[in-house]
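Just below sit the structures, each encoded as structure tokens.
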Structure I
Amino acid sequence: MASRDPLARLVGELSRLPGIGPKTATRLAHHVLRVPRSEVDALTEALVEVKELLVHCSRCNAITVDDPCSICADPERDTSRICVVEQPFNIPPVERTGEYRGRYHVLLGALSPQRGIGPDQIAVTGLLERLDGVEEVVIATNPNVEGEATALYLSRLLKPRGVRVSRLAFGIPVGGDLEYTDEVTLGRALSGRREM
């Protein structure tokens with residue numbers, strides 16, 4: 001009976017999304033019931049459009065409508081620098097800083113031996129093919145075990161090729177208090193300190 005219940009099916013499908021548990025899925029499903037049909041149709045169209053129109057850039061793996069993406073196609077970007085990120089959604093935060101004007105490379109994952117993700121399961125080959133004329137690779141993987149392992153692997157792979165490899169600095173957030181900062185973050189802030 002539950003398999004024929006459209007509301008139960010919607011809750012089930014929504015709860016398969018990352019970060020959405022059964023309670024949130026139920027709330028979202030009930031929201032869909034309350035809104036006008038036009039809003040549901042707009043959501044449905046947006047979901048279908050994402051699957052039909054978006055692709056990964058053939059150069060950097062960013063998500064784009066046009067291939068190559070706007071960053072790869074921009075002649076004003078600094079081609080001597082590549083910022084390596086784990087996922088396409090990591091690019092916009094870096095772009096919003098206004099501090100980086102180079103190109104990107106998306107690995108589409110991070111090394112994780114526990115989950116069976118090795119170097120062959122992330123997009124390293126494409127990065128190696130893009131190194132002509134590149135002076136610096138900025139590694140912007142996440143500051144967790146997988147991100148650190150990926151950064152170390154990439155550093156060991158890239159340095160022998162004569163490319164300068166740098167890593168994003170990690171430390172105390174602006175507005176943070178030292179007394180509430182964990183030891184690992186504070187340690188990284190100390191080791192990454194710079195002269196004023």
Structure II
Amino acid sequence: MELQRVVVGKRSVLAPLAVAVAAGKVLEHVAELCRRARSVGVPVLHCTAETRQDGLGGNRNARLFAVTRRAGPPQPGSGAFDVHPAVGVEPSDFVLARLHGLSPMTGTSLDPILRNLGVTTLVVTGVSVNVAVLGLTFDAVNLGYQVVLVRDATAGIDDEYVDAVYENTLSLLATVTTTEAVLAAWTP
């Protein structure tokens with residue numbers, strides 16, 4: 001989720017988040033999970049957040065949106081909204097972009113696609129624990145999905161806060177595990 005150049009790359013609009021992703025080797029863990037998922041037939045879905053050049057259709061009702069607006073829209077053709085190349089996208093993957101909202105369940109085809117694929121359990125990776133991971137977890141649980149959060153394949157700002165959210169909120173809603181454990185479960 002949201003492992004895009006504009007979010008976690010060198011020119012991130014949220015530089016502290018990009019630092020947290022690099023420090024935790026999140027891109028490497030997610031890439032490894034995606035490769036294994038594909039090899040055992042588990043669908044890979046990349047949920048991205050985008051804005052139009054003119055900003056139309058996007059939210060304006062939270063400070064987070066103002067921060068990203070101040071950075072200005074990425075230049076057309078820059079690839080800023082692309083999934084980070086360290087993770088990669090394969091032809092079998094789904095890439096679901098949204099123009100508004102804080103969770104990929106809002107304003108996308110994520111839920112119907114998951115249901116059409118027969119998915120009942122989501123293995124969640126990406127950023128940020130502060131907003132999108134938290135929002136997706138609530139939305140998915142409310143829609144009846146089992147949620148597995150890969151702790152070392154997610155990141156947020158700051159470490160103490162992220163630890164507290166995992167301990168006091170996310171662990172009550174989802175199974176919290178590691179990349180190593182998921183890879184072991186997905187042994188071909």
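A short reminder: the numbers here are calculations on the coordinates, not readings from a lab. What you are looking at is a predicted structure, and each value in this text was computed from that prediction instead of being measured. Cβ atoms are built from the backbone, for glycine too; each structure is taken alone.
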Can you spot which of I, II the value 27 was calculated from, given it is relative contact order in percent (Cα under 8 Å, 6 or more apart)? II
With distance in nm of label points 7 Å out along Cα→Cβ at positions 30 and 102 computed per structure, which member of I, II shows the largest figure? I
Top of I, II by Cα Rg over 2.2 N^0.38 Å, largest first: I
Give the label, chosen from I, II, of the structure having the highest value of distance in nm of label points 7 Å out along Cα→Cβ at positions 14 and 78. I
